[in-house]
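These notes open a run of structures that come right after.
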Structure 1
Amino acid sequence: MKLWEVASGRELRTLAGHSNLVFSVAFSPDGMTLASGSWDRTVKLWEVASGRVLRTLAGHTFWVRSASFSPDGKTLASGSGDGTVRLWGVAE
């Protein structure tokens with residue numbers, strides 16, 4: 001995945017860590033964390049400022065198609081091709 005500065009179109013950084021295609025991304029409400037869902041059946045939480053992986057969430061049995069933070073940023077919902085939705089506590 002790549003992060004871009006919208007105003008200039010300049011690439012800020014590349015985030016590498018999933019072992020397969022990425023299908024979903026979501027920023028936390030404060031913009032400091034990015035969640036990404038992948039064909040590798042995981043959701044990764046990234047620190048936007050540094051690009052480092054904070055956590056890897058595993059539990060789906062098929063690719064992760066969607067990800068969305070709760071308004072307070074403490075919960076992440078992920079939806080999968082296995083027909084499940086999982087809720088994750090992501091507050092640090």
Structure 2
Amino acid sequence: MTTCMETLIVADRAMLQDHFKKKFKMAALPTTDFEEIPPAAILEKLKNATKECSKRYSKGDQSFTLLGKLNPSTLEAHLPSFARTRRILNQKLH
């Protein structure tokens with residue numbers, strides 16, 4: 001189950017690379033099982049990956065900007081809870 005917005009954000013690695021540019025440390029982020037990582041650990045990994053960037057990750061305006069850039073197809077591929085939620089919503093709305 002997705003437990004925090006940072007889980008969503010970390011799942012879209014291409015968006016993060018595009019947003020934070022070349023000083024972003026992709027290797028600091030997990031590559032699988034995002035939903036199994038505790039929220040505090042996900043937040044710490046995201047902060048660590050952006051610590052040398054001019055725009056470091058922080059909750060608030062920046063986190064909401066990143067949420068707006070997320071690719072739903074990417075999230076669906078990496079987050080089972082997102083895929084389930086999207087499937088249920090599509091069934092109910094169509």
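Here, each number is a calculation from the coordinates, and none is a lab measurement. Bear in mind that the values here come from a model prediction, so they are computed numbers and not experimental data. Cβ atoms are built from the backbone, for glycine too; each structure is taken alone.
With Kirkwood radius over Cα pairs in Å coming out at 13.6, pick the structure among 1, 2 it was computed from. Source structure for this number: 2.
The value 19 for relative contact order in percent (Cα under 8 Å, 6 or more apart) was derived from one model only; which of 1, 2 is it? It was calculated from structure 1.
Using the calculated result 18.8 for mean count of other Cβ atoms within 10 Å over residues 10-17, pick out the matching structure from 1, 2. Of the options listed, only 2 reproduces it. When helix-only ellipticity at 222 nm (-39500 (n - 2.57) for each DSSP H run of 4 or more, over all residues; to 500) is computed across structures 1, 2, the figure -17000 traces back to 2. When distance in nm of label points 7 Å out along Cα→Cβ at positions 58 and 82 is computed for each of 1, 2, the one that comes out at 2.5 is 2.
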